[in-house]
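Q: Take a look at these structures.
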Structure 1
Amino acid sequence: MLKGLDGTIDVIVPRGGKSLVARVQDEARVPVFAHLEGIVHMYVHDKAKLDMALELLRNGKLRRTGVCGATETLLIDRQVAQSHGPALVKMLLDLGCEVRGDETLRGTDPRVVPASEQDWSTEYLDAIISAKVVDGLDAAIAHIEHYGSHHTDCIITQDQAAADRFLREVDSAIVLHNASTQFADGGEFGFGAEIGIATGRMHARGPVALEQLTSFKYRIHGSGQTRP
């Protein structure tokens, strides 16, 4: 199958564990629609409403921890770290979610454990989240570009200009403004039964259903026309 069976197979959409997807992506000689990891970020901007951030983070991380759209890294703008950070961290901890934080966030609650370098690029698929304070929108976008997997990323803000820039500059298949990352699903997008999610840039990107697998054929009807 990975070699295309002499032209019989046009595309492969692997469904299974990370090792299977990695092997298919590495060995396939035909196009592959897939994502290897969902390292999903939620960025709480300095113009974010705390009550909205609390609800979106709770849903994005804990509604279902084992799905590829679950939030895995929380980024908090330094301008609201003192006002929003403790409440966001406490909410997660009180709901049984382990928080692996940077030095600033470890100071907000003794239950926060230190985050390692590896945590920033880890898809937990469990009630665990990494959390970091960043110096503004530039730093948030830079962190996502460096550590992200181009799957799904979210900004929480009341600043439309900041949201527009985030949605424009974050190079992920799905980018959200003031919505839970768990909307990363073909059914929620109205595509019907989801076959997979692709983070590549060729042809299908994001949720993949039957329509996204469709190719085109152009039928041209003429009566003797020629091009000058």
Structure 2
Amino acid sequence: MALAMMVKTRVWLGGEVSAQRAMPLIRRLIARVKRGAARRPLLVCTDGLVSSMRAIREPFREPVHTGQGGRPRLRPWRNILIAQVIKRSERRRVVETERRLVDGTPARVETLRRRAQGDGVINTASIERLHATFRARLASLTRRGRALARHTLTLQHGRYLIGTVSHFCTPHARLAHAGRGTTPAMAAGITDHCWTVQELLSCPVPPPRWTPPKQRGRPSHAFKRLIERWCGDHG
């Protein structure tokens, strides 16, 4: 299970589940992060997984259109900084921690780190605490337990339930500077109050926009009316 969060507000940005901890898993996670990222300096802190570096760099690129034929050249986003925290353990205890600056200058990385967490050093403590929250509240993630998730979809649904409850309904002690009883959603300006679980579960969520299936030949008038109804100007 791969998770991402914004350290300053403790907002959970999303997560992905896979049977293997490999490149496709990290790519899907970073794609979620990119969809909500603003075009401003961004510091990404990750663990020692080698494939994370390539998975982070690839999505943060945009095509450069020159008016010529062929595939446009991809230009990386500016001010994408990457730091790694590599831990070495012996007998289930961390004995050494190495911090690496993969992309970016030390001064720039330190500036963004202070804006996000204040004092301290580069670390992954916030996302590790979020992982601990999921493991404590979701039975299928409990170590050496009997409540195993037989299907990936079951784990995904449970993860979203626990994540949204933590996001909207659980005040975080680390956000005490923003006011007593502040949730990550309140710190991010998404809502102005701490939700109850009943309020969260009864909140209507619109379905994703329908994408017309691709078909060969000219579409029928009935299919055109269907596209106009459900896709509007995007049809």
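Q: semi-axes √(5λ) of the Cα gyration tensor in Å computed as 38, 21, 14: which structure among 1, 2?
A: The read-out was computed on structure 1.
Q: Shifting gears a bit: Which structure, out of 1, 2, was mean count of other Cβ atoms within 10 Å over residues 11-18 derived from, given a value of 18.8?
A: 2
Q: Computing helix-only ellipticity at 222 nm (-39500 (n - 2.57) for each DSSP H run of 4 or more, over all residues; to 500) gives -8000 for which of 1, 2?
A: Checking each candidate, the match is 1.
Q: With relative contact order in percent (Cα under 8 Å, 6 or more apart) derived from the coordinates and found to be 14, which of 1, 2 does the value describe?
A: Of the structures listed, the value fits 2.
Here, each number is a calculation from the coordinates, and none is a lab measurement. Fair warning: this is a prediction, and the values are worked out from it, not measured in the lab. Cβ atoms are built from the backbone, for glycine too; each structure is taken alone.
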